[in-house]
Every structure is written in C-alpha cells, then in structure tokens.
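Listed after this line are the structures, all set down as structure tokens.
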Structure I
Amino acid sequence: MKNDSRRGFMGKAFGAVAAVGAIGSFVAMKKSWDPLPSVKAAGFTTLDMSVYKENKLVTEKWRGKPIFILKKTAEMVAKQTEEQKARDIVIGDAHFMVSIGLCTHLGCIPAYKESDEAFKCACHGGEFDFSGEVTKVPPPRALDIPPFRIDGNTLVLGEVGPEYTAMKETGITL
C-alpha cells in the first residue's frame with residue numbers, strides 16, 4: 001500500500017514537471033513567432049508636415065524604405081494636370097508629393113533636380129515629374145504612394161486613412 005501511494009506521488013510529480021516544461025516550451029515558441037519590438041515600432045512613422053520647405057526634397061525612412069516628401073510651390077500647384085493633382089496629399093493649404101523613393105522599374109533611388117522640378121533615375125534614364133508621374137520611360141508606373149493617414153498637421157505613414165483608400169480605389173497607387 002505504501003508503494004502505491006509513493007508511485008502515485010511520483011507519477012503526479014512527473015506529470016507536473018512535464019506540464020511546466022510544455023508550457024515553457026509553448027511560451028518560448030510564441031515569443032519566437034512574434035515580431036521583434038523594433039519591427040513593431042517601424043510599422044508607423046509620424047511626420048510633422050509643417051516643417052518642410054517648398055521645392056526641397058526630404059527623404060524620410062519608413063519600414064527601411066526611403067520616403068520622398070516634397071512640398072510643392074504655388075507655381076507647381078497652378079501648373080498641375082488633374083492627374084497630378086489626384087496624387088497630391090493636401091494638408092491645410094499645402095500640397096505634398098509623398099512617395100516611396102524607389103524607381104518602379106528596377107528599384108533604384110532617383111535623384112531630385114530642383115531646377116528641373118523632376119526626379120531622374122541615373123541607372124536606366126527614367127524620369128518622374130514633381131508629382132511622381134512618369135515623364136520618360138522605362139519605369140512602368142508612377143512612384144508608389146505609401147499607406148498614410150492625415151491627422152491634423154501630421155502624416156502617419158503605415159496607417160490607412162480615407163484619403164489613401166480613395167487613391168487606391170481610383171488606381172492612383174497600388
């Protein structure tokens with residue numbers, strides 16, 4: 001009788017240790033599947049749009065990609081076509097070109113020429129205007145616009161707002 005109670009105790013103790021080990025293993029596996037804190041933090045980028053100067057390209061970073069921010073001058077806005085205006089992000093009375101700074105041809109980073117108000121890709125000769133539209137092939141489409149949401153004077157990259165949704169539905173961006 002004494003052996004049975006000892007055997008029963010040893011079985012329960014072994015079961016408890018095995019259960020704790022299994023729970024510890026599951027917790028460790030779940031932690032390895034979750035994204036790193038640095039990846040979570042890189043999901044959203046908040047930009048104060050009041051600091052940008054007209055016709056000066058600023059390159060920000062979002063999810064490891066260059067993001068071009070160009071505040072348009074009144075002259076740029078006045079000479080835009082309807083297609084170019086549709087790509088604008090309007091915050092207050094300021095118009096911005098915001099795009100992922102990678103050529104849609106082969107992923108090169110085009111340079112902005114202030115004097116020409118255009119982006120030029122040195123790799124294969126592609127060109128984009130100040131709105132990100134293709135003006136000289138080989139790029140197959142305009143510069144891509146990242147997902148964004150407007151919050152007052154702030155642009156939140158990585159969140160989808162109604163302005164971005166409208167652009168996506170009309171085919172302005174992918």
Structure II
Amino acid sequence: MKKIAILAMFAFTLFASELELKSGYVAAHTQMVMDSTIDPTNNSLQASLTIQNGDITTIKGKFWVEMSLFSSDNIDRDKNMYKEIEIDKFKMATYVISSIEKIDDKDNYTINGALNFHGISKNISTKAKIKIQNSELVLEANSMILMSDFGIKAPCMVFMCVRDQVDLLIKATFLNK
C-alpha cells in the first residue's frame with residue numbers, strides 16, 4: 001500500500017507544473033461615510049501555484065501578502081490602518097485555493113478557498129477572469145470581505161466611520177514553467 005501511495009504522488013508531480021509569479025498586486029477599496037475613498041494597494045503579492053496539463057480548473061496553491069506593504073495616498077491614514085489590523089501581531093494574509101470552477105466560455109471562473117486574515121480563516125469565493133495566452137496565465141479576481149467578519153471594528157472619527165465592506169481586486173501574471 002505504501003508503494004502505491006508513493007507512486008501516485010510521483011505520478012501527480014509528473015503532470016503538475018509550477019506557475020511562476022511574474023507580477024501581481026492586491027488593491028483594496030473602502031470609504032468613509034460622507035467622505036473620501038480609501039484605496040490601499042500592495043504590489044508585493046506572492047504565490048505558490050501548480051496547474052495540471054494546462055487545465056485552469058486544476059490550479060492549486062496559495063497567495064499571500066505582507067500587510068505592512070499596503071499603502072494609499074495618505075501616510076497617516078495608512079498608519080491608522082496598520083494599527084487597526086494589528087500588523088505587528090498579524091503580519092500576513094493568505095488565501096489557499098480549494099477549487100476552481102468554470103462558469104462560461106469567456107474565461108470566467110469561480111475560485112473557492114480560505115482567506116486567513118487577522119488570525120481568522122473564512123471560506124471565500126471570488127469571481128475571476130483567468131486565461132492562458134502564449135506561455136502566460138493571467139488572473140484577475142474581484143471579491144468583497146467585511147472587516148467585522150475578521151474581528152476588526154471599523155474606525156470612526158466623530159460621526160464618520162470607515163465602511164465595514166472592503167472590495168478586493170487581485171491581478172497576477174504567471175509563467176508556466
């Protein structure tokens with residue numbers, strides 16, 4: 001039995017290839033009620049993904065970002081954001097892909113997985129456009145989270161509070177090794 005398991009693992013690695021991250025970022029969007037938008041970006045997205053036989057629905061792996069690398073157009077607001085999300089305690093956010101489902105013939109997919117943010121893991125599904133062109137795989141995903149789902153209270157100044165909802169945009173380009 002042990003030999004069969006080892007052979008199965010070896011056979012899997014023959015057909016799976018690693019996707020090398022060429023470039024990627026995560027952009028977040030929220031706003032203060034009756035005020036301005038808040039749009040921090042992290043241009044240091046990291047990933048470790050595999051794909052089998054060029055089939056997008058077989059992609060497995062994870063994405064991660066260092067939380068201290070998010071920045072917006074307001075350094076003081078960024079410092080407050082770092083304090084609220086406790087970046088000294090929760091340095092990374094990760095997303096582990098559990099499955100990918102094809103929606104239609106226009107490169108639209110649903111990515112299912114678990115987001116670990118602020119020490120809490122939640123299952124999150126996101127809509128994505130994923131396509132393979134030449135030797136590159138291009139992924140663009142949109143999702144939404146509620147900060148309160150991850151134990152974070154939206155900061156307020158007098159009667160103006162930051163919206164609980166954060167819209168996320170993930171863009172990444174991979175080389176198929």
Structure III
Amino acid sequence: MARPYQKANIPGPEMGTSVPDPVVMANLLKSPKKKVFVIGSESLSKNMTLDGKLVAEYFVEIANKLKCPVVATGHAHKFLKGKIDANLLYDMSLINITGRLSDKNWKGLDGEGQYAMAIFGGHIVYYVSQTLSRIKNFTNWVRTIDLDKYSHPNARFSLPNLSNAEWKEYLEKIIENL
C-alpha cells in the first residue's frame with residue numbers, strides 16, 4: 001500500500017486502498033453503482049499535462065465512457081462545456097458538492113436519489129483530501145475514488161503515488177478497459 005502523498009495526512013482507523021492495477025480501477029469505475037464524477041480546475045493547469053495533453057482531457061474520456069453526471073468545479077466548466085453531454089454537466093463548487101454528497105436526503109443531480117460512488121480528479125491535494133475525509137467520516141452510503149496521481153488515504157480507492165509518465169499510462173489503461 002502506498003504512503004499518503006501528504007506525510008501529515010493521518011486518516012484515523014479507516015484507511016483507503018491504493019489500487020496499483022489500472023484494470024482493477026477500471027472495473028471499480030464500471031460498477032453498476034450510481035455515480036458522479038467531480039472534475040476540478042486543477043486538471044487544466046500547465047503542471048497537469050501529460051506529454052502535452054491536459055489531464056482534464058483524460059477525465060473527459062473517462063466520464064464519457066461512464067456516462068455519469070459530471071460536476072465541474074472552479075473554472076473547469078468552461079473547458080468541459082461541449083466535451084461532456086450538456087444534460088450530464090453541472091457547475092458547482094467542491095464545498096457545495098461535498099455538502100450535498102454528505103446529505104442523506106439529497107436526491108442527486110437528477111432528482112432520483114443519492115449517489116453510491118463519487119469519483120474525484122483534478123483538485124488541489126490538500127483541498128480534496130479534506131473533502132474525502134468529510135465524506136468518509138460523515139457518510140456510509142458514498143464510496144469515493146480519486147484519480148489524481150497521489151495516494152489519498154481518505155478515499156476508499158486511489159492511485160498509488162505516480163510519476164507523470166506512470167500516471168499517463170495508468171489513465172490510458174483505465175480508458176482502454178472501460
């Protein structure tokens with residue numbers, strides 16, 4: 001199991017799992033659970049390019065294969081508009097979607113009930129870590145997955161700490177296996 005990317009991130013007695021095999025991660029993502037993908041604006045930054053391709057573009061491919069609602073945080077909505085089905089794309093802050101996922105009575109973006117899986121990617125590490133912690137500690141109905149290149153012990157499943165080259169290969173294998 002990978003160590004948390006942030007050394008001081010001590011999650012308590014319940015700790016998520018790093019998934020080193022992208023085929024296993026693809027299978028987790030394909031599960032029939034009702035899911036939402038939360039894509040952050042950090043996925044558009046210059047340091048989030050893999051051989052000239054924005055990480056957000058990988059997330060778009062994953063979201064389109066999953067055909068699940070996508071919540072764009074920060075300024076990601078402008079980039080995602082036109083790349084994700086307009087009926088599945090929503091604009092909301094990370095704090096807002098976290099609060100809604102933590103509310104057992106929320107009926108979801110489609111009005112048909114709460115989500116069983118929330119997928120995150122493209123967020124600042126320490127910011128999404130707190131989001132994942134809140135969901136882990138205050139819900140028992142939402143399982144979380146983080147697709148950033150860092151191990152997040154507060155996510156039920158995350159990637160191990162990867163270099164950019166390894167991350168690119170990992171994301172490509174997920175896409176290939178969805």
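Throughout, read-outs are computed from the coordinates displayed, never taken from laboratory work. Quick caveat, the model's predicted, so the values are computed rather than measured.
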For relative contact order in percent (Cα under 8 Å, 6 or more apart), which structure out of I, II, III has the highest calculated value? III
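Quick check on the output: 55, 18, 13 is semi-axes √(5λ) of the Cα gyration tensor in Å, derived from one of I, II, III. Which one produced it?
Details: I: 55, 18, 13; II: 34, 17, 14; III: 21, 20, 15.
The correct label is I.
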